Structure I
Amino acid sequence: MMWLIDELGVEGFRTEVEKRMPNGKLERGSSEDLVNKQWERRDYFGVNPQKQEGLSFVGLHVPVGRLQADDMDELARLADTYGSGELRLTVEQNIIIPNVETSKTEALLQEPFLKNRFSPEPSILMKGLVACTGSQFCGQAIIETKLRALKVTEEVERLVSVPRPIRMHWTGCPNTCGQVQVADIGFMGCLTRGEEGKPVEGADVYVGGRIGSDSHIGEIYKKGVRVTELVTLVAEILIKEFGAVPREREENED
């Protein structure tokens, strides 16, 4: 369905549906466009004021959404100590602690767990990083995703400086649980040929996906890229498509 709507557009899809209606008409749910054209994606990290006076919610970055049992115990302690005992999960695999008294936010930010594990201020590329379960725990996945996504992103951050957040999504197979088509840069696991001609882990790389009122499905940038070659390719894409600057050049200009 998403491919069909992307090809026809919303109005084109609506026209095709109308052709198949008994009376040739499809009533609109509203006389005006209800999509907020000014909508901007938010990441919810750090301290954010709530509507309730005197309360804030604190967004924490969970690297590629991987939580261990001890992590959950510690998050529960923080929620009980500083909030209302409640935790919320975001669609990008992160954690929100709501209902924190604003007077307690500074003490929460000083907790070692936030400094060592789940930062409220992740780096610009890490904050938009999403990965599906991958082959470690999913029988459908073709490649390992979570650890590789972290490693590739860390290495890319050492190579380039990015001017704005970039959504990078990884999925281990064509089922695309990681929603690679709506990411700025998406990686879909596949098998490709290694230097000796034997099958090795690779990825089809997508570029240009968007969400919101100007939504668009990303397009294939390069197919069958060996995972060992992804760091160089991602750095190239960030420079070419997203205005990134090589670290060496940035340091020389400083």
Structure II
Amino acid sequence: MNSIVILGAGNVAFHLTRALIENTLNVRQIFNRTLEKAREIGEANRISYTDKISEIEKADLYIIACADSGIEEFSHYIPFDDVLVVHTSGSSPMSVLKGDYRKGVLYPLQTFSKERTLRYDNIPFFLEAEDPNDLKRLNDLANRISNEVHQLDFAGRMQVHMTGVWANNFVNHLYYIAGDICEKNNLPFDVLLPLIQETANKVIEMSPKDAQTGPAKRGDQVIINRHLEALEDDSRLLQIYQILTDSIKRVYEK
């Protein structure tokens, strides 16, 4: 791709811009409806930025990197037909792009925060395109960034995205719950960090099924009942604990 314009200025746009530029790909412009956010990425990477649809530059590739709810609206902003437009969502179909241009998807499977420095070469990218030639172009581009590039249709991509919700979003929420319990008992969240780190390390070296420990796996109902009693005053946490316990039990029942 000789030239790229990115629409959006959130976490994905921030990191994707950096990844493309670090791999000597020509990102020409950032567009966002909020100028301050576009300026943040533009000035950090020394590229132009705008919040005006009329100022969107002509490019070979347009990457819509925004929340799923905004993809369709952003897709109407691109006034050119002879270009390739992709979005970066795992759970939105290619058909959400509404222009007369060529269409595709460039989905990176990672959790992105502007405050974090990431390695881009090990982030899995999942690609889709209407035209085989565009799929090859996207494949060439993604391989400039990452060593892990796959072609996948919407049904498969949505399953991949859902696994990310299970493995990242839900797990992080459980960290929040654990941290809240620590705080209520005057304990720092840091006491959990060695446990969290070892849990992550184990699933790199062994299967999650083999790595599982704890009272639910052992079928230790005495300990489980004590935990349930401790949660009696919080029906929400009681329900979450019971659902997860039952799920683990079903995996290891003989």
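Here, each number is a calculation from the coordinates, and none is a lab measurement. What you see is a predicted model, and the numbers here were worked out from it, not measured in a lab. Cβ atoms are built from the backbone, for glycine too; each structure is taken alone.
Taking Rg/Rh (Cα atoms, Kirkwood Rh) from the coordinates of each of I, II, which one would give 1.07? Mind dumping the intermediate values first?
Details: I: 1.03; II: 1.07.
It traces back to II.
Can you say which of I, II returns 36, 24, 15 when Cα extents along the principal axes in Å, for residues 109-156 alone is computed?
II
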>> Given a value of 1.05 for Rg/Rh (Cα atoms, Kirkwood Rh), for residues 93-228 alone, calculated from one of I, II, which structure does it belong to?
In response: I
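Comparing I, II, where is distance in nm of label points 7 Å out along Cα→Cβ at positions 77 and 117 highest?
Numbers: I: 0.8; II: 3.0.
When distance in nm of label points 7 Å out along Cα→Cβ at positions 77 and 117 is computed for each of I, II, structure II gives the biggest number.
Quick check: -9000 is what I get for helix-only ellipticity at 222 nm (-39500 (n - 2.57) for each DSSP H run of 4 or more, over all residues; to 500), calculated from one of I, II. Which structure matches? Don't jump to the answer; show the numbers that get you there.
Working: I: -9000; II: -13500.
Going label by label, the one that fits is I.
Thinking only about distance in nm of label points 7 Å out along Cα→Cβ at positions 29 and 189, which of I, II has the largest value? It would help to have the intermediate numbers written out before the result.
On the way: I: 3.5; II: 4.0.
For this comparison of distance in nm of label points 7 Å out along Cα→Cβ at positions 29 and 189, the top structure is II.
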> Taking mean count of other Cβ atoms within 10 Å over residues 141-148 from the coordinates of each of I, II, which one would give 20.9?
Replying inline: I
>> If distance in nm of label points 7 Å out along Cα→Cβ at positions 181 and 197 computes to 2.2, which of I, II did it come from?
In response: II
